[in-house]
1. One of 1, 2, 3 was used to compute Rg/Rh (Cα atoms, Kirkwood Rh), for residues 181-276 alone, and the result was 0.97. Which label is that?
2. Ranked by distance in nm of label points 7 Å out along Cα→Cβ at positions 29 and 133, which of 1, 2, 3 sits at the highest value?
3. Which one of 1, 2, 3 has distance in nm of label points 7 Å out along Cα→Cβ at positions 237 and 317, as calculated from the coordinates, equal to 3.8?
4. Looking just at mean count of other Cβ atoms within 10 Å over residues 61-68, which of the labels 1, 2, 3 belongs to the structure with the highest value?
5. Computing semi-axes √(5λ) of the Cα gyration tensor in Å gives 34, 24, 21 for which of 1, 2, 3?
Structure 1
Amino acid sequence: MSFPDRLIMTPGPTEVPYEVMAAMLTPETNSDLDPEFLSFYNDLRSRAARLFGASRSRVYLMIGEAMLGLEAAVANLVSRGDRVIVIDNGVYGDSFADLVRWYAGVPVKLGANWRRAVDLGQLERTIEKNREAVAVTVVHCDTPSALLNNLAGVAKVAKSYGLLVIADVVSTLGAMPLDVDNWGVDIAIGGSQKALNAPAGVTLMSISEAAMERARRVSYQGYYMSLLQWESWLDGKGVFPYTMSEPLLHAISRSIDLILSEGLEGVYRRHLAARAAAWKAVDALGLAHYPDIIEHSCPTVTAMEVPKGVDEAKVRELTWRRYNTMIASSWGPLQGKVIRVGHMGVQASPEKLARAFWALGSALRDLGLKVSPEEASAAALEGFRY
């Protein structure tokens with residue numbers, strides 16, 4: 001089997017489809033002065049709101065990688081001394097504690113199991129011991145470990161105690177159902193470079209009225225990340241708080257159009273099918289899943305443990321240099337221990353998954369493991385049903 005073209009199967013940044021790249025060539029005007037661009041932006045907000053399930057929350061698209069939105073959420077809702085419950089069952093979940101500290105808050109970490117979705121009972125017990133807490137942070141899909149949390153369940157528990165909910169949906173926006181208003185998610189943060197298959201550089205945020213009220217009380221003393229500036233300038237005056245990147249927003253617009261034209265339910269089913277197919281391919285290679293329960297694993301990325309005695313970096317080097325397929329390692333405590341294959345957006349296809357697992361299996365065989373790349377590829381094709 002030979003593949004002349006490169007295939008990017010990392011869990012973000014992802015492959016950017018031709019249609020999305022072409023949209024970036026849309027002639028620019030002046031985003032600060034052109035009333036038609038403002039209309040385009042507001043229409044884009046409405047379409048993005050459908051991905052969030054936001055009918056009441058306001059939606060903004062900010063220029064900056066998704067980290068901008070994660071920090072902005074904490075900066076605007078947390079003041080000195082505020083306790084924040086941090087669901088820490090993953091690399092990104094745990095990193096919320098750093099953001100809280102940087103803004104002089106007090107993170108209260110659950111000490112949660114990294115191989116399981118958060119235990120809602122443990123969350124409730126932690127809140128009971130910290131009734132002065134103001135918010136809960138959660139990562140919907142923690143991509144370094146492919147762990148999926150029950151966002152609706154987390155929000156339900158948090159709301160029963162009157163806490164705000166800050167959710168990282170960077171790796172699920174456009175790939176899984178979200179219903180932020182009905183679930184009670186106060187700020188949800190997405191990014192352009194994951195399931196939306198657009199270049200990195202745009203943060204998408206849904207913000208509830210309760211979150212805006214809290215932001216007014218906290219009154220963050222900064223400009224670029226201030227939600228109050230967006231409210232004052234864009235919502236109040238119809239003027240952007242800073243110059244927008246027209247090419248990036250046209251890319252996001254085209255990406256969202258492609259998702260909506262396929263139909264949200266179809267998109268969501270396709271990602272579940274990709275997860276099932278990837279798990280069957282991992283089984284065919286005889287590798288251990290991380291996490292080890294499929295319902296606790298993200299529909300946008302599959303993680304597997306590196307076999308004992310195998311150099312994870314060498315596996316990735318071979319899949320890329322020899323088989324033209326890029327897969328990912330992990331971060332933090334899982335670096336060198338886990339290999340990941342992304343199936344976000346256009347990656348969530350039987351053909352691409354079959355090729356990715358053929359490349360992975362081939363690399364492992366080259367390193368001396370007794371595996372069948374052909375069986376792994378066939379398992380991915382046969383397992384993709386929706």
Structure 2
Amino acid sequence: MDEALLKSLCDNLNVRGGSIPAMACPQMFDLLDELFTVEEAEVACKMPPMAVSARDLSESLGRPVEELLPLLESMADKATVVSRTKDGVVLYKLMPIMPGIFEFQFMRGTKTERDRRLAKLFRRYLNLAEAETEKAIPIPKDVTPFMRVLPVERTIEVAPQVYTFEQLSRYIDSAEAISVGHCYCRHEAYLLGEELCEAPVECCMSFGPGAEYTAERGIARAVTKEEAREILERCEKSGLVHMSSNTTKYLEFICNCCGCHCGVLKKLNEMGRPVWSASSGYLARVREEACDGCGTCEEYCQMKAISLNDDGVSVVDEIRCIGCGICASLCPSEALSMELREDIPSPPETPKDLRTAIMKDFQRAMSKQK
């Protein structure tokens with residue numbers, strides 16, 4: 001593919017935002033060559049930031065609808081463009097590299113040679129991009145977290161105050177559509193030949209329009225509300241942490257994460273104070289007189305936040321505990337409970353509010369450096 005076209009595509013991908021930019025470098029160019037055909041790239045690099053119909057795009061580009069529609073549909077099938085139907089009209093939107101294109105490539109759980117190539121190309125690029133991004137844009141210590149933890153619901157039901165945005169059941173009950181696909185982190189690792197843990201593989205959920213898109217395109221499968229609850233329960237029994245975007249009004253997705261493969265949990269484990277980077281707003285507490293020292297909590301904690309002291313009693317590291325509730329839900333002696341923290345602010349309401357809050361945090365940090 002022509003380098004000028006690849007650079008133009010990188011520019012348009014970056015307009016979409018995301019946590020990882022599309023840097024104009026050989027590693028990104030190789031990845032884009034695998035993701036897009038030349039014809040698709042020529043259209044993708046000119047797509048507007050907002051979702052657009054084939055007819056409106058035809059008018060702006062001066063190209064026939066009959067010529068554009070197959071390319072848009074091809075990109076939607078390949079999960080480089082997301083599609084949704086509004087008032088009977090199909091709209092298309094180019095996705096950012098991450099979150100977006102990366103995740104959807106591996107949620108199908110397929111094991112083709114192209115899947116393996118993509119896994120290698122993504123890993124090579126992301127290793128470079130993450131390092132370069134951290135050097136170029138240092139993350140402020142007090143930045144609003146992009147992700148939040150959703151506690152195991154039954155562990156917070158007895159808390160003095162439970163907010164609706166903490167309750168997973170609320171999001172399940174209100175969802176118009178739900179789909180589930182493979183864990184993209186673990187599937188990428190599988191494609192790269194890495195050893196996997198024994199956690200459930202089909203555990204990445206989408207809600208609303210995202211669920212309709214992924215189910216329609218074969219990226220995930222549609223599930224009922226009851227199936228969704230059963231999947232979440234299996235994940236909880238396996239010690240997986242429920243995570244989503246740090247918003248309250250609605251959720252677009254729920255990831256069920258292990259510490260060995262989830263990129264977010266891996267980063268949290270590397271931090272000295274992970275509670276400030278993602279939290280449910282709860283903290284695990286131990287009733288020492290009820291703890292029998294079985295070590296279940298220590299075994300299943302994805303954050304290494306619980307250990308047994310010399311007396312064989314569980315001890316919680318408050319800075320490392322992100323309040324997932326897995327320990328309390330699996331404790332056979334019911335010695336653990338979840339307590340509301342006082343120092344964790346409520347999440348922003350919508351994705352737009354979240355982006356605004358993060359941007360303000362970065363601007364404030366940059367002004368302090370001047």
Structure 3
Amino acid sequence: MLEFDDIQHILLTRAPALTGRYEFLSFQNPEGGRKWLSAILEKVHSAKQAQETVDSDQRWITVAFTWNGLRALGLDEKSLDTFPEEFKQGMVARAEMLGDTGKNHPDNWVDGLASPDLHAIVILFARNEPERLRCQSEHEKLLAGCEGVQVISTLDLEATPPFTHAHDHFGYRDRLSQPVIEGSGDTPTPGSGAPLKAGEFILGYPDENGPAVNLPQPEILSRNGSYMAYRRMEEHVGAFRDFLKEHGKTPEEQEFIAAKLMGRWRSGAPLTLAPEKDDAALGMDNSRNNNFTYKETDPHGYAVPLGSHIRRMNPRDTAANMNRRRMIRRGATYGPHLPDDMPDDGRERGITSFVIFSLIGRFGILYSNVPSCVPMMGSLSFCNS
């Protein structure tokens with residue numbers, strides 16, 4: 001049985017937030033870091049709290065640490081050595097394997113995300129902007145009383161209109177295909193597959209292969225925690241629209257090209273079920289918009305190209321052992337919305353993701369097979385209560 005009161009909310013719930021903020025911290029001395037941690041833990045929502053108060057709460061907070069951050073807090077070397085090698089190395093050392101080369105090389109990462117002094121990430125999701133600003137002010141007061149805790153950088157988040165459904169700056173509907181954790185109480189949408197063992201995402205529980213093994217020690221350090229990979233991806237909306245206009249003579253052709261790149265129409269309708277034209281009703285129908293496979297209906301990728309985003313991220317029944325390749329993603333858009341009739345304004349906008357998993361090497365295996373088409377940066381962190 002999942003221990004909801006000891007699992008951070010981000011692992012099991014989605015906050016109904018329209019804005020938020022990430023703050024990236026560095027601990028210059030262990031005492032200051034531990035003082036900050038003791039205070040911020042009072043603000044962190046467990047999954048149990050988030051589920052019980054989701055209709056009334058205005059903000060949701062998560063905290064995660066890098067391996068260097070755990071060391072900076074004073075965790076002993078014996079315990080630090082029990083973490084996986086991938087986590088010890090961090091994403092900068094593994095950049096080439098992850099495909100973070102060229103423009104995406106760590107040398108080009110902004111806001112200090114490639115620094116070994118990045119020790120902690122505070123994730124705030126807020127229901128509205130006044131609440132975000134209030135939380136920001138409160139955290140500034142807390143930091144002022146914790147000697148040696150410094151803010152490396154911050155990133156403010158904002159949803160893109162219309163706010164009726166989640167979507168990125170390119171206009172693609174989001175949050176359509178997510179695995180469900182066994183014991184979470186959630187019901188998979190048709191086509192999403194059966195609930196997966198909790199150990200695939202949360203440490204200390206059996207996974208699809210059996211009992212958990214090789215966990216960080218002592219047990220209190222890892223149980224009910226997880227690993228998260230942070231990815232920040234800039235979306236060049238103006239360039240994307242120009243590309244569609246260059247290769248599509250009509251608006252209909254342009255939308256068809258956009259659909260082929262994703263594997264879905266921007267409404268969310270999958271090309272397997274709507275191969276010729278968009279079906280907005282299908283896109284918003286969670287009982288149908290994820291209920292498809294490839295092996296029998298589209299084995300060669302005539303409808304959903306083999307190189308499309310959704311097919312590479314989730315090959316469904318055309319790949320082996322898919323239950324061990326699934327990940328949970330949490331995130332948000334950042335930067336201002338660019339209206340359809342406006343030219344590129346030169347301002348940065350994009351999407352951020354926290355990719356959650358218990359088997360840390362899985363992230364490298366998956367992302368080494370996915371090309372980076374936009375500037376990308378990230379870090380590996382550990383999330384526990």
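Values quoted throughout were computed directly from the atomic coordinates according to the rules given, and no laboratory measurement underlies them. Values in this document were obtained by computation on a predicted structure and should not be read as measured data. Cβ atoms are built from the backbone, for glycine too; each structure is taken alone.
1. Details: 1: 1.03; 2: 0.97; 3: 1.19.
Matching structure: 2.
2. 1
3. Value 3.8 for distance in nm of label points 7 Å out along Cα→Cβ at positions 237 and 317 corresponds to 3 out of 1, 2, 3.
4. On the way: 1: 19.1; 2: 12.4; 3: 22.4.
Between 1, 2, 3, the highest calculated value is found for 3.
5. Numbers: 1: 35, 26, 17; 2: 38, 22, 20; 3: 34, 24, 21.
Source structure: 3.
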